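Asks: Okay, got some structures for you below.
Bear in mind that the values in this text are calculations on the coordinates, not laboratory data. None of the values given here were measured: they were computed from a predicted structure. Cβ atoms are built from the backbone, for glycine too; each structure is taken alone.
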Structure 1
Amino acid sequence: MVLIAVGVAAIFWFFLFSPWPDLAATIHHHYFWPAMTTATVVLSVISIVAQRGEWKRLLNFKWSFVGVGIAHATVLYVLSRIGVVVIVWLLGPWASTQLHAIYQTREQAPAALIAVLLLFLIGPSEEIFWRGFLQDRFMKKFGARNGFLLAAALYMGVHIWAMNPLLLLAALVLGAHWGFLFRRFGSIVPGLISHALWDTTIFVLLPIQV
């Protein structure tokens, strides 16, 4: 089941981010948001079914998790801004081009719609799949550290189709950060809040401009 889910995720991300074939390019440049929403929701449904009986533990809620999620979303946003400034300063126009490529999808839908999708569907669905299903299964099978590292590596790896080193670096840092939150608290709630808020802030509310 895990191998099938990873394969499905890899296929989804290929058609979401790859510049080839024409079908993938068309999806990325014209239908990214409906396709991304569909992909993440399908993966979350697979996860919910596969992890039935585990969600009381995985969705364990404490009010302190809200503060943790907000704090980590803020830290990640600040690190993202600083990281982009440093990378652009070091690498110049090439890095700016990579950043603009990431933001091109913002032109495909109204900002308010993108914000709703990121906050309530895409961000939460990604955490349900990558941490609530894959990382949880990997940690049980390979141990907490190795399971955490494998899940973070796969989260970065599926973004390789974009051929964008800046996106790969972001996926590695973000996947490791949210994976750490799950490993630390044993609940996907802090990471889910952080992921949803970071996505919405960096893509819609306060996008990074160079």
Structure 2
Amino acid sequence: MSTARRDVAALYRELGLRGMNVGASGNVSARAKGGMIITPSGIAGDTVSPKLLVQMDLAGRSKSKLQPSSEWEMHAAIYRADPRAMVIVHTHSPYATALACLNLPLPAFHYGVLEFGGPEVRIAPYLTFGTPQLAAAAADAIQGRTAALLANHGMICHGPTARAALLAAARLEALAQQYLIARAAGEPRLLTPDEIESARIRYLSYGQVAKRKEDPK
């Protein structure tokens, strides 16, 4: 059993445990040789196992007996468009979905929004789930970023590993919650362009960055 299969199944189960998906809602995939591995359609997170995952190419061809997630085209479109995307998480988590149902992007009310690659998390227009039209709109909304909202639907994000994709989804959900709380209390102050640029530069040296070669320590 491949590590990728175990990681995807564990990630999908974890999203359910965290309340970010309910039942068979949402889906998870990982880039794989010749295409991707994705959660199957209609199978809840608490019952999914590595062997139930569907391996397919990015054109939709699969030899699995199970049907892939109805949103496989959305995952495939993002993998085709962005080589950085290695694991994709799509959830119907409460706060991100609530924000998406207001048809609102997530603006830079907090510097943490910049973690997703730009001054806002864009929102794709509402289109019927599981359609090529939604796949194209989602790929466009997330272009150059690592997360996007889907109007009247949910959210989608990606990362270089299963752990990174999980943390991105959790971070987006937390920020959506904070933004909605702030909007309920008043009008959130948004960062100015200069503040956004300063935070963007600060992020370049945030965390455990590699030491410079001339650093003797």
Structure 3
Amino acid sequence: MRFRQDWVIAENAASFFFPDHTWTSLSEVRLNDRDGVSAGNIDIVLVAYAAGGHIIDFGALEVQAVYVSGNVRQPFERYLRDTPAYLADAQLSNTTLRPRADYLSSSRKRLVPQLIYKGSILKAWNKKQAVALHKNFFATLPLLEQVPAEAADMAWLIYDLQRDLEHNIYRLTLTQMVYTQFKPALDQITTPVPGEMTEFLGRLQGKLDEKRDEENTPPDAFSLDQLL
């Protein structure tokens, strides 16, 4: 995902943060907690300022791309050797050769910690936040409780790459803006929906049965003839 194409993500976030002010964007701004310990860098801070350059407001925009699993080098080398054959090989989609989007790691290992540490500080300051991510990634998140834009302190900017047939290129396109409150959205993302306990008990029973079978199986005994 070319999230920085034409800086549409900044324009979309600014329309949520402060639509009536002059603004600019600042990248990779460090955020500290009360003790001066870094909570991480904010990907993009949008700053609204007055005519003299005095800051009057700001909002934080995080860009969340998706991790991949699988081998990257081998399919790329094959693509370079024979691009038409590579693109025509539908079997690649069912093999470990082709990299796959790892949405679970992207949410649990990256997005959630960012929301907890950086997002909680921004929420305490009563500052708006936005997250830019691909539509397929957003589709893997729990269904978030939406609120009207004027009641939201968080916006989810959902993008896709759509083909421009006239110029034969793909353009980063905003497909949806979802408005939420920070705390309910964080709770929904970080709280798993429990399954049936009977399924877990069944797994426990299976492991217990395997362990008991192993304990009750006598060790292999060799006869004197076998030993000699």
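Asks: Mean count of other Cβ atoms within 10 Å over residues 28-35 was computed and gave 21.4; which structure, 1, 2, 3, did it come from? Don't skip to the end; give the middle numbers.
Replies: On the way: 1: 16.0; 2: 21.4; 3: 10.4.
Traced to structure 2.
Asks: Let me ask another. Please state which of the structures 1, 2, 3 yields -23500 when helix-only ellipticity at 222 nm (-39500 (n - 2.57) for each DSSP H run of 4 or more, over all residues; to 500) is computed from it.
Replies: Working: 1: -23500; 2: -11500; 3: -8000.
Checking each candidate, the match is 1.
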